[in-house]
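The structures come next, written out as structure tokens.
Readers should treat all values here as calculations from the given coordinates under stated rules, not as data from a laboratory. Not measured: the values here are computed from a predicted model. Cβ atoms are built from the backbone, for glycine too; each structure is taken alone.
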Structure I
Amino acid sequence: MKKLFICFLAALIALPGYAAKKKEKEEESNKPEFTIIKQLPITSVKNQNRSGTCWAYSTLSFFESEILKKTGKTYDLAEMFICNKDYMERADVTVRMHGDCDFSQGGSAGDVLLIIKNHGIIPEEAMAKPGTMIGDTLANFNEFFSVMTPYVKAVATSKSKTITPQWKVGLQGILDAYLGKAPESFTYQGAQYTPKSFAQSLGLDWNDYVSITSYTHHPFYTSFAVEVQDNWRWDHSYNVPMDEMMRIIDNALENDYTVAWGGDVSDEGFTRQGLAVLYNTKTADGLSGSDQAKWLNLKPSERKDFIEKMGVNAPEAKPTQEQRQKDFDGWELTDDHGMHIYGLAKDQNGREYYLVKNSWGDTGDYHGTWYMSKAFIAARTMDFLINKNAIPADIRQKLGI
């Protein structure tokens, strides 16, 4: 009897340890194990820090990969040059519209392309590095925009019957003070350039790039300006069905082209650890047994943590064209981040993910790369910039490009 009691006591003592090990084993099995299917060359991961310039970082990263593909040469292009030129043009439109235009830090891939076409581009070393004008090591736009925004607003909403061009002189002073002055000419690797001649020297045809989107409130195979605040230039995107939008991305990667992606990362399935999955966070669909029972008893605020702990074994929602439109119309699909798609991978369950370069520095479990599931990209894409030669021939024919 004494021996039996001792055995029973030992079992009770061991039970918490066993439960902890079991939980640890379950959580370990939920961690993704990725197998790389395709990985295209990219330049180093940058850090936009405290600036809303993901659009500039992601698009220049995309063009750096385009140059790598075309010439084999590696460049570090200057994001602050793009910002210096772009914010002046955005302010000009805001003033022309008497303030009825969103003047903010954000932008789009189309902004970068148009700045390069109209003004050229320079290497990073030809301009003050981000943050150095204010004694920082990385970009920090907090003070910059607190100075610039009221300046632009004051001009745009002036009660004067007429205004002079002098406001641009003042604004250029603010831009140069915080971002550095954009050079009219510079020396790079022993050669003399202007921004326009440098852009021409990079080996790309800047007319090769088009924007793609997928919505039903405009006809497919036409182009339209996606109605979001940061598309203040009203640049047009070609509209295709969702499945063709995804086929364009896959065809691009298969043919060694990368993609400048813009979309929504506010979704609960986008984690800070480097994973993005279209988790079904609204219902218990896909869960079974004790997981479903636990889910039904959780508060809404607890559900994201529960799903996140399930990792790659959490149920994923199925994206549809109808849901994309509903989310866009209902403000649940927003335009809040730009990133750079450069590869394809799959996890231990066979689910496929895109390798996506971020601009938050060496962060997350994958040092600046996010693994974003195909379903997530299909559901949360706003639009993307791509080389038109990466689009399947049949889709190009439908679009007339």
Structure II
Amino acid sequence: MKLGINGLGRIGKLTLWRHIAQKSFDGLVVNIGRNAGKSFEDVAHYIERDSTYGRLETFLHGYSAEPVISDLNENEGTMMIDGLEVKFLQETRNPGETAWADHDVKIVVDTTGSFLDPTLPADAPGGSIRGHLDSGAEKVIVSAPFKIKQKGAKMPEDAVTTVMGVNENAYDPRHHKLISNASCTTTCLAHMMKPLLDYFGRQKILSASMATVHAATGSQQVLDRLPKAGASDLRKNRSISNNIILTTTGAANALRLVIPEMETIGFIAESVRVPTTTGSLIILVLSLQEEMTGDSIRREMVNEVYRKAAEKDPKRYLHYTEKQNVSCDIIGYPRAAAVIEGHETHTRTAEIAINLERAPGFDQSVIAQLDNKIVRIPITQAVVYGWYDNELGSYVNLLGDRTVTIAEDL
């Protein structure tokens, strides 16, 4: 079976690296969708080197390795990479015009970030994710959350969002053709929330919020640039190399698709971009209701929840550490969806006073008979820190695992 990769940006290139390393497919077909450089050698040069992760041969075989790209055939658009044939297509960016069937490709990983609406028909102007299906693919995996543009439109029955290790079994090979692998932030967040939900239950988690301190992405500017017509967020056009930039994240909405219990928990998600190439951090803040009896919620309890969850994780996606890390320590960390930094977990308990006379939904005639109309409820606020390599280490590796499991069901 051959794997198709649509797009050769950051995620596309690292997805190529990952599957060259794992050799889970007989061959790879990469759609660039345009000409690149002055010759086919320039494509090989781009694949071979990476400013964040080093050289491909070093990634595959260590520092004593020899170059692994050979047998370039520009006429055929093929090259051998570590013994695996990789074919490159450069004719079109439109999924509906990419002849996957001609290349025996049944699974496509779309890493472009341009085709995210599963409700659009295959022949939609400008292209659609469903175009891959018309071109011969049987399954399409998207390396981003779905984005439905039409308000009120529902998610199609053949589309599903999954995060490996959290709800991967939500994928039904009999019905689902379009699979979103969510986002790097949602992946880390889901692995941070699931152990707490499993231990405390959704009724005990009153509210939650997160902020991701996120590395730069390819959509940001190296230097300040004049905004496009109609642009509403002027910060996206400012230089990422010397600024901390406030932005938005769709992690909260995607998390509800992955963990349905989050629908009943008030949740806010924010994002801050910082001038690093990769290695990001989620700061998760939760309000937990204390029980009148039993042990109080303390940092040791929260850390123990994560420690045991990490030990029981059969795929080792969740990691727990007492070490003091910085973002560079997480780069390339293999298959780690979230690395919980237990050293920085904090809790603080306080009482919240609620005046029942002002609380909606209560029978005021009953409340009038009470001697004490003030109820004091102990609430513990917990802060948890989770690291993730938003490119190769966390997201691309889990995306690769998702791809292999889908291929195994074909």
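Quick notes on this structure:
- When mean count of other Cβ atoms within 10 Å over residues 54-61 is calculated for each of the structures I, II, the largest result comes from I.
- Among I, II, which structure scores highest (criterion: mean count of other Cβ atoms within 10 Å over residues 310-317): I
- For 24 (relative contact order in percent (Cα under 8 Å, 6 or more apart), calculated) the corresponding structure among I, II: I
- Of the structures I, II, the one that 3.4 was derived from, the read-out being distance in nm of label points 7 Å out along Cα→Cβ at positions 30 and 390: I
- Which of I, II yields -6000 [helix-only ellipticity at 222 nm (-39500 (n - 2.57) for each DSSP H run of 4 or more, over all residues; to 500), calculated]: II
- Calculating distance in nm of label points 7 Å out along Cα→Cβ at positions 94 and 126 for structures I, II picks out I as the one with the greatest value.
- When Rg/Rh (Cα atoms, Kirkwood Rh) is worked out for each of I, II, structure I gives the greatest result.
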